Structure I
């Protein structure tokens, strides 16, 4: 395995859920960016990328080699002229947002305790978090470890709003984007941008299972690596012949 571009998920891949990038992972990314382009794709919005990742990268990192794909690749940003600029952006309309939120309110279970916002408008994506955006990691990990709860909700949503893309993401969330918009689009954009076939790229993520928010990348020929968390990601990167 000798990829020309490597792409990562964030939660449970580069970091624990909603946690900041560790110093060890930050240094590993810096070394990788010195050698090749790197893509990062997540259901998170750009402000979360800034808080969780960008703020913890070391000085001198090659940001020109870093490509960010927030909201399940419904948006792409690259670093030009000293700032992050959009390469593309598939924003929802007001009417689309209202329809999605109404469907979520109709089928989502009511939890006894919610930590922060449960339905979040991320512009290009609506994200439902069962326990709220600020739920403690330990509680989140116990809520739906086998994804069975969210799979049932996903199936109900697919009947109510079949015109949208619906994926299981993170520890407790469901991500909704425009139909046909997923992390597959991010892979295809990188393929076109660099003139490198997807088969010569590598995607590293924790949710490559069917219905997971990484699974769409497998519609391309990209190589994939399933990981269980940041420790396994670092060990894997250390073993690559880069």
Structure II
């Protein structure tokens, strides 16, 4: 992939990470800084967090609904510290760095040990990727795919990360879910309280693609992982 291809991806808002074999491709994002080297270091930190997600993360989502009122919360955390990956990241300053007015994007390679990545042969080359409609997700044996979404959080780095975690939680919700309903007596009568909880562990999670909405800067992410109970 050339510097121009990264620039073209930025212009279209559609980023594709072609990880395969023992090479994991991640895009680190950093906000603009007066010092370019600080931007690259911040992008490294962001990429290292995504690599830590690959090695495993646990998520819990819970919600309690009482009539029309809904309270919900999500907990998701990596199972491994990310700092150790920073020095192992590889990139070419000529071809893998994109500076623009608001963000810096760096495409990193990370060499995996004793792990082979299943390639995804289907390519989404349209301006609006096909996978935005989850019915068009490819079927890959042994893996779960999901589309995550995040509204614009002001910083692209934070929006992409939130969208990636949303994809992870959608995978976990496809696993074991506990549903408990209770009848609660109140002074106004009986209310039904519904408690839903999903919990699971993902390994080999990675971002296949993400797309930035050109108007609102919301982010949609296509993620893939192995699901473990």
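Values for this structure:
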{"quantity": "Comparison of I, II by distance in nm of label points 7 Å out along Cα→Cβ at positions 56 and 136 - largest value held by", "calculated": "II"}
{"quantity": "Distance in nm of label points 7 Å out along Cα→Cβ at positions 32 and 80 derived as 3.6 - corresponding label from I, II", "calculated": "II"}
{"quantity": "Winner on volume of the Cα convex hull per residue in Å³, for residues 72-199 alone once structures I, II are ranked, highest first", "calculated": "II"}
{"quantity": "Ranking I, II by distance in nm of label points 7 Å out along Cα→Cβ at positions 144 and 168, the structure that comes out highest", "calculated": "II"}
{"quantity": "Of the structures I, II, the one that 13.8 was derived from, the read-out being mean count of other Cβ atoms within 10 Å over residues 96-103", "calculated": "II"}
{"quantity": "Which of I, II yields 1.00 [FRET efficiency 1/(1 + (r/R0)^6) of positions 40 and 64 (r between Cβ atoms, R0 = 41 Å, to 0.05), calculated]", "calculated": "I"}
{"quantity": "Structure from which -9500 was derived, helix-only ellipticity at 222 nm (-39500 (n - 2.57) for each DSSP H run of 4 or more, over all residues; to 500), options I, II", "calculated": "I"}
{"quantity": "When relative contact order in percent (Cα under 8 Å, 6 or more apart) is computed for each of I, II, the largest belongs to", "calculated": "II"}
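Any read-out appearing in this document is the output of simple, stated calculations on the displayed coordinates, not a laboratory observation. In this text the structure is predicted, and so the values were computed from the model without any measurement. Cβ atoms are built from the backbone, for glycine too; each structure is taken alone.
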